[in-house]
Structures are given as structure tokens and as C-alpha cells.
Structure P
Amino acid sequence: MSTQFRSIRGIHDGLPEEVRRWRHIEEVARHSFGRYAFSEVRLPVLEPTAMFVRSIGSDTDIVAKEMYRFEDRGGDDICLRPEGTAGTVRAYLQAGLTRSGAQRWFYVGPMFRRERPQKGRLRQFQQIGAEWFGVSGPLEDVEVLAMAHAFLDELGIPELSMEVNSLGCPACRPAYRDMLIAYLDARRDKLCETCNARIDSNPMRVLDCKIEACQTELADAPEMASHLCDGCDSHFGGVKTGLAALNIPFSVNPRIVRGLDYYNRTAFEIVTNKLGAQGTVLAGGRYDGLVEELGGPSTPAIGFAMGIERLAMLLPEQAAPAVDVAVVAIGEAVSAYSLGIADSLRRAGCTVIHCGGGSAKRQFKIADREQARFVAVLGEDEMQQGQVQLKDMRSGTQQALPIEAATAAIRQDHR
């Protein structure tokens, strides 16, 4: 009796249509980030478990419940990476780059967390992240936010909102933490079990609770942005001024927090209302304490990350390119010639399918199925005249063009 194997729950196959959308997102990211002089790095999927225990914390859900962790045959405690920032910090330190000036990196690749699968949340998910090491000012924060905004704008994703907050610093956060704990202690019996646990371990995370009853109790909770020291207040003001100068719309959301102590000052999210509860499209912040936490010198840094699958769900339908042109050959006499035309179009940079000859009806069905942007029809007359009948599959218009003009029209639309 044969067994039909299936993929592991929460880990999906990337089939051609989905991968086309992923690749489109990745290509736009490389183009957008390159304009800001960020360079791509490729880092291991396997990392030492201790690195995430130290960076994320042993009591977090990611480390305690969600990480794919195991001992290999050599006895090493390793894991599949649950996020990308710690690995980039490890690579930055291992390469000895702490005295090499600011480093602007981005990465693309899979992450792994064993959490409950749902819309926009998988156990293996593709992520794009960007990290900038060695910079501390609000101007650099604005540059990172502007790069994220430009990338999403280039993708053409509508109805996104940028939200920013300040998490303060080690100088001003302790007094705020004490004030927040006092506020939360008085409401313990009305907060959920998770919130009660966080009051003692990481009270700022309580503000991020998604349970409606908890949010009602937190309506008047003190806000970090109202209790900043002079340095943090000036930094946050610089971020807001910079965003306004670039005409980037934003709002201040005092409930944006990060669950780890090494995060400080600027925190931000870009959100949508199109994905239900999983509304965060991109999130990031300044993490000036992480490099030191992982054994390096005190080094300021800022970054962000986003899930590719979640972005793909928001892409406009026409955003993922399929086939530029389908070649339809009418009659046996033009078969060899049509292969040469298809080859010429490919050499010009177009994505081409040859529909294989036979009846025009059959070949046009193939072009429709492949979602071809154009159809280049070749018969004996076209072959003799050095032309093609170029049909625009969106407008339905068709015109006879010389081969060079048809190629130029297809390439122009491709851009």
C-alpha cells in the first residue's frame, strides 16, 4: 500500500505562481535597498541556540515554545533561525567589522517558528530584513524609515500606514517602568494571564496585548513617549521632523513596543487593515544594546524586517509579472522562423513562451493560460515582410509591426 506524503503542517510549498510574486518582491527590494547603498548578505539557516537565548531571552515564546532546536551528531545545540537580526550581528562581529565604519546590510531567506499556523503566519516563512550598524542619529533613523516606505511604495501596495514611537533609553526607561508597573498592578485582576506574567518580566509588552478587554483597561496607561529624557525627546523630535520633511505620512502610536531590553528609542511599524489580526506588514526599531549583548563593543544599530508571504497577499494582481509575450505560429512553414523570433525576443530580455504551433485557437488558449501580456502572431505573410501581428492582451488591440518595433514595444511595457 503506497503512502502519499504531505508537507509538514505550517510549512508550504512555493509553487510557480507564488514564487513569481516572491521573486518580484525580492527584486524590488534589491533595487530599492541598492539605491540607499545597502548590500546583500547571505547568512546560515542553522545557528547556535545560545545566540538566540542571549539575544531574545530564554523566557520569550520564541525561544521557550517556538524554536526548532536540536542537538546534532557532534553534540552541538543548534537551531533553525527564528529571526534574522541576531545572525547578522553575529556575522558582523565574526567578520571583525566593528572598526570598519557603518555597515548597511540586507538579507532575504527563510525563518522558522513552530507557532499556530494562520493567515499570513507560517512555520517556515520567507523574510526580508535590513540592518544598519554603527549609526546613532535621528537622520539615519529617517533614512531607514524612508527606505522601507520607498520599497513598499514601489511594490504598489495600497492603504498602508506608518506608525512610530520612542522606547526611551536606559536613562529614562527605569522610572517609566516603575510607573507602568504600579499602574498595571492595580489592574491585575482585570488583565489576562499572559499580561499578568508580563507585568513581572517585561511590563512594556503588556501594552501590546491584542485582547480587547485588556486594551480597555490599558486605555489610560502611561506612555513612554511622554516620559522621555531630553536626549530621547530630541532624538524622537528629529525623527518626526525628518519624516515630515520627506512628506512621508506617519502617526505616533504609543502602543508600539519591543519585548527586549536592547531595543531603545525609535520603534516603528507599517500596518494594513487587509490581513485581519496579522496587520503588521513591516516592523523595526533601534537596538543599540544588541551588539554588546552578543559580545561586541557598544555599537548603535537600527533595522527592520518583513514577511514575504504577507507582502505577496497584498500585492495588486497585476504586480506579479508572468509572461511578456507568447509566440503563435500559424502554419508549418513558419515553425522554424517562429523559433528564431522567440529566441530573438528572449535575447532582448523578454520572458517568452512558444505556443507550439497547431491551430490558432489552441495557441491562444495557451497564451491566456500563461497570462501573456502580448501575443506575437506569425504567419507566412509576416515572415516574408519581417513583421509580427502584436496583440495587446489587456486592450485587445492588434497591429502589424516590424520585428524590431514589436520587440521595443514589449520591452517598454516590461519596464
Structure Q
Amino acid sequence: MKIERDIKIAEEVELPSHVKRRIRETFGHDLTADQVVTQIIRNVRENGDAALFEYSEKLDGAVISKFEVTAEEIEAAKNSVDEALLASLEIAADRIRTFHQKQISALPIGKTDFGEGVGQVLGPLERVGVYAPGGKASYPSTVLMTAIPAKVAGVDEVILASPPRPDGHIPSLTLAAAAIAGVDRLFAIGGASAVAALAFGTDSVPKVDKICGPGNIFVMLAKKQVFGVVGVDGLQGPTETIVLADGSANPVSCAADLLAQAEHDEMASAIMITDSAELGEKVSDEVAQQMARLPRSEIVNSSMAQHGGIHVVGSMQEAIEAVNDYAPEHLCLLVENPDEIVGKIRHSGGIFVGESSPEVMGDYVAGPSHVMPTGGTARFSSPLNVLDFLKVTSLVALDERSFNELAPHAAAIARAEGLTAHEQAVYKRFNK
């Protein structure tokens, strides 16, 4: 069995009609998402803050006088958040921090000597930009899941960008999360404008070394276009889940996990694979019942109709092969013997094992970052983690004996490649 993906690359994705209308109103004519991003990046690169103010008003509907949020504003926002909710954010932050501290404690930070005159230096990036979606909504969890791993890795300066609401302010929850995560500076800038500002720098916004975090299609395309000027963590697209279940699974839980994924947006993928036709029928009925009671039922229905589904296969082995072929962002295992399956999963951003570990726990409080590879990129990339904020410097420190032993071989290869100066750089020392 093979679950077909929509193989369109991001540049070819058909934009919703309301987005197309907004593009015409803003830019004066029809543009693809990629063309919009190209124009925004060019404008920000050439005109800096002036372009940022322009797009803040045109795209976010916010007329603002400055981009950076002060420490006093952040603290005031944190103090305005409900104490119980603030406590939940603190607990989530502690678990995220603890997970990544354990990860970095197993790494050879600093200088490592491999012997024979070679080694490496492993250390943190200097300045990183993290992006958190926002505007009308608030995603404090994304702030925690991106900024905390960077701080644990030892990044000198973590800069957060998030779009303002029409009133010009970033939601208080986002600011509170930034304070909890230890963000160093925070800017009210959204979308491709934020990515461009972080990549190239402006009078207000410092240039960073790497940009991390999820966003809409414009953010993803902007990260793609600035890659090479700065590093990026990945190109996260529409979210996706596969629920892998057998006859022992609770159909209520299966349906709930599918719907939790589908409510993100119309482009989300929520798929169930099972070797039990009876379970498939029960889950289908349960999805319909639960969906009817959801405030975002229209979005859920569209997502399930376009990108979701329940697939019944002949065996669990066939189901595992389908999962590995699809390489989902999230894999929820609702099976009787999950330990027998975990080791057979080669391609998935995250695996959520059993009734007590639904994906929603990973979204908020489990510990690993919820920023995960999508669109099949789990075949070659990983969830955001401390390694994203570290880099290796190779170290060569040969002693004289090793140099004399190896020099003729280096010179021979240089001569074969026609690089005479390389050869001479060896022999000038060798003869001496």
C-alpha cells in the first residue's frame, strides 16, 4: 500500500481565493506566493526599516512606530497572564529545557582530540532568529519549543520575531512565553518580512546566523530563498499525522487524534492506517460525531475531505511499510504491542506511543520540540533540537613527524590536480 502525497512543491500550491485577493490589493496585480516573497525580500534588503513599516501596515494591518518590544512591555504582558496558565507554561518550559539539557550533556562540547593530529571544536552559534506565528492568534508553545533549545545550546543571542495584531501589539501570551524562554530581543514583525529582516539585517533588526521555526507558506518560501545567506532549520509545511492502530485501539481516541490534527488548517493531513476494518468503521462514525461538536468543524471537514482518510490494510507489516514510505511528521501508535513496531519505523519526525502519549502532549508539554519535518522530509531531517544551534569546526594540528610522513602524499595529489602552489606549500616546508 502507498499513500499518495500531493507532490506539488510549495511554489506551485494554489492559494485560497481570499489570499489571492489580498495579494492583488497589496501589490497591484496577481502574483504567486514565490513572487510575493521575492518582492518582499528584495524590498526589505534594499529599503530596510521603511519596507518593514510598509508591510506591517499593508499585510498585518498594524500601524506601528517601532519594531522592538521593550523588556518592560514583556514583563507587563507576563504579569497580565492568568496565573494558572502561566504555571502551565512554566511546567512546559521546564520539561522542554530538561529534555534538551540531557541531549546536550551527551555531546562533546568544546575541543575534542581524535588523535593523530586531528580533532574538532563543537560550539554554539552566535546569534539565532526564531519565528513564532501570530497576528490574530497566539502560539506561546512555539516560542518555548524554538527558543529554549537555542538557549540550552548556549547561543549568545536569541531573537524572536512574531507578527503584531492590528493594534500593533504582540499577544501577551507570546510575550510571556518569550520571557519564560529567556529570549534576548523581540521584534513585532511577521511573515516573509521578518525572515528577510533577520537574514539581511536592518537599522532596527540585527542580522542573525540562522533562522528557525514554523510559519505559513510565505514564511517557508522566504526561508528557502534566504538559505545560504543564513542557515535555516528546515522548510516546515502543512502539518500531518498518521494514526497507526490495530483492533485493540479505542476508536474515540483514534478519532480525537485525527481531528486534533485536522483543525490546524484546510491543508493539514490527518490519516489513519489500520489492519482492522471493524475499527475503521467505528472511527469513521466517531469522527463524524466529534466533528459536529467542534467550533472549527468547517476547517476540520475541509481538511479531512481533501487530505485525510482511513486506510484498511491487510497486515501490520503492510501498514509499517506505508508509514515509512509516507514519512509523516507525527506517528501515533495505538496498537497492542507498540515496542514491536517502534524499531521498525525508519522515517517519522516523532513517534507517540500509546493512549497516554497523544500527539497533543508532544505539542505542548512532553519535552522534545514540536517543530518537526513535514512533506516527507522526515526521510532525511530531524525535529528541531540543540544540534540545530551548534556547529563543528574541524581542527588540524599535525606534529612534525606526521607532516613529514604525509607530505609526499599531499603533494602527489596536489600535483595530480594541477595545483602547483598547493604542491609548493607542502615542499617549501618539507625541504626545510
Structure R
Amino acid sequence: MVLTGFFDTIMVGDLGHQQLAAAGVCNSIFFFVAIFPMGVTMAFSTIVGILQGKNKTSSYHILARDSFIVTLALSTLGGLGLWYCISHFHLFQQTDIVSALSIPYLTLVAWSLMPMLIFFFAKNLCDGFSFTLGGMVITLLALALNVFLNWIFIYGKLGSPAYGLNGAGYATIISRIFLAATMLFVLFKSSKIPITFTSFRKSFLESSRITFYKRIFTLGLPTGFQYFLEIAAFAGAAVLAGTLGSRESAAHNLAITLASLTYMFAGGISAGSSICVAKAYGNGNYTNVRNYGLQGHKIGLLVMLVFALIFLAFSTPLASLFTTDSEVIRMGANLLILAAIFQLGDGLQAVSVGLLRGIEDTVLPSFLIFIAYWVIAIPAGYYLSYSKNVPVIFQSVNGIWIGLSLGLTISAIALTYRFYYLLRSK
């Protein structure tokens, strides 16, 4: 999913730094709205894992029904949120050119929200049954489709008009509809998933005394809030970078695209660890809960260490992938060095969030993430980016990233301590 944004950014970057800046701020706004419902759907896999641990197999189709209804409701609310952002785009204080490019592009991307969330609904249910291969294959196929459609619609190939930035929007809509349709097919047709389309359809007609709405919201709302707080901080950082200038915004966009790409590897380890922990937690095996936590943290730290070294060694070549503007490349390379510094903290935090979700601890972690990002990271980034009382290297867009690094590190330490603290008495 993040590779889609990665290739979108590279291909849009060929059009110019202003188009690159517009794509960055629009994607930040889109995920600012979309991340909360995406986070809620993460609860689906955790609940499946707990049900497996307790051997409550007869409730799977009811969980699928309730999860689908919640997904549609969240899609509607998210669509309204995006409509508000589009109609009040002036609130983001971008340059006139970037704003003119952004509004039609964001309007197109907004139509992809519902199919994207339906994809996550089906994918997270499959993940809960430890069938992750289907989701991986589908996302890779969608990635290839998106890149191909970008080539057609952005540059005007195979007889299509050259839509420029908007072409990436058309490609996104089509590829996300493909994601939703194929993932639903896998959910209902795979022999590895004990939910059939017939049982799912009939669940809407039966009046079961068992529902999962309360559990979905008890676990999913704090989870969605956690992801919202984090992505909102990075979206706020993108908007803040845009107020500094279009080149600063473009540099931030290329760096955050690469940092998001590496974060997803930690996110995958986090999701896998969460499912394993949820099953062990469901059957009361706290020794396995602790062991899965330790191994998840080890793998997460090792993977992110590799990415940190890559960012340090190849900061300028990586920045050059996105643009030929020498100033944007220079600023972007500096940001990648800062990104290298927070890779370990990013990985540790991602895994810890998943582990805590696996043991149904989401409320206090949400508060800790709020403190780390919105009391520490964003205010520190704002102060450094505009202050003249700090060294030049800490100013401008560098200051934003130093603030983010500080918040990530504090969040990682607090959440990791929380997981092992809760297991002391078990």
C-alpha cells in the first residue's frame, strides 16, 4: 500500500516540485482522515485471534457482519471529513499554485476511501486467521496495476490524455477498487478462512443475541485514535512544511515517503506479533505472550537498523529518485539523515503498539501517544522550524523532523515499558 504512494510520488515528481508538493499534502490530508477508520479495522484481526484462542468458532460470521457494517459507517464519515477538507482547503495555508493543483487531485483520491476500507475489512479478517499471503499477493498486483495506470494517465500513453497529477488520482481509484473486489473474493472463497459468502449473507437476516459492536469499538476506537494521533502529527508536519515553501514541502514529502515505506516493514512485524499475542492471550498462555513480544521487538529493531544504515549511506541518491531540483535534493538528503536516527524508535514503537493491542490494552497507550506527539513532537517542531534562537541546522524543515524524532523516541520507550510492565504480574 505504501509502495503505491512511493511510486506515485516518484512519477508525479517528474512533473515538477510543485506537483510533488501538492501530492504530498493531499496524501497527508487523505490519510489524516482515513487513518482512524483504518485503525479501527485493525481490531478485526485481534478479535479473530482471541476468538481462536478461546475456540469460539461459531461466531466468525457474526463478527464479519458487524465488522462490515462498521466499515461502511466509517467510510461514510470519512468521506464527509474529506469533503470538508476539500471545501475548506484554504485552511491548510498552501501556496496558490499548490492549492490549485491539490483540490481536484484530493477530490479524486477521496472516491477511493470506501474501496480501500473494504479492502482492509477483508484483509484484517484474513490476517486474523493467519492467512496473510492472499493480502500480500493482491497488494502487489494492485501496485503493478497502479504504476501501469499512472504511466497511462499521468503522461498520456496508449491514446489517453495526459492528466498530469490528476492522472495519479484516476489510477488510485481504479487500483483500490481492484483491491476491494479481489480481497473480498479471497475472504469468501479461500479454504483457509472459515467464513463463506452464504453464511455472511445469512448473518444479516438472523437475529443473533451475540454482536461484536461493543468489542469492536472498545478495542477499535482507541486503536484508531492511536493511529490517528500519529498520522495526524505527520500530516500536521506536512502542512507545517508547506507553510515554509514549496521546496521545503517537496523535500518533506520525499523523505516522509521513504520513512513511511520502511515503517510499513515494522508495521507488518507489529501486525504479525499482535495476532500471535492475541491467540496466546485468548487461551491464557502468558509465557507465549511474553516470548512473542520479545521476538517481535528483536526482529523489528534488526530490520529498522538495516534501513537506518541505508538512509545514512545513500541519503542523496535516494532523494535524487524523486526530483532533479538540486535544492530539494539537498534538503531531502538532510531529512533522510534525521529519518535514519529515528528508525529504531519508529520500529520499537510500531511493534509495541501491536503487542499492546493483542492483549487488549489500548486506552492508556493512546494517551501516551498523544503526549509524545502533540505535547512534545509538534510543538518542538514548530518552535525549531521558525525559531532564530537555535543553530541553523535545527531550523526550517529540519526542525520539524527533529521534533518528530523526539516524540517517536519518547513514545517507543513508554509503550515498550508498558507492555512488559503489564506482564510482570501474569
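Readers should treat all values here as calculations from the given coordinates under stated rules, not as data from a laboratory. Keep in mind the model is a prediction, meaning the values are calculated, not measured.
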Which of P, Q, R yields 26.2 [mean projected area of the Cα convex hull in nm², calculated]: Q
One of P, Q, R was used to compute helix-only ellipticity at 222 nm (-39500 (n - 2.57) for each DSSP H run of 4 or more, over all residues; to 500), and the result was -28000. Which label is that? R
Where does the value 1.04 come from, among P, Q, R, when Rg/Rh (Cα atoms, Kirkwood Rh), for residues 227-322 alone is the thing being computed? P
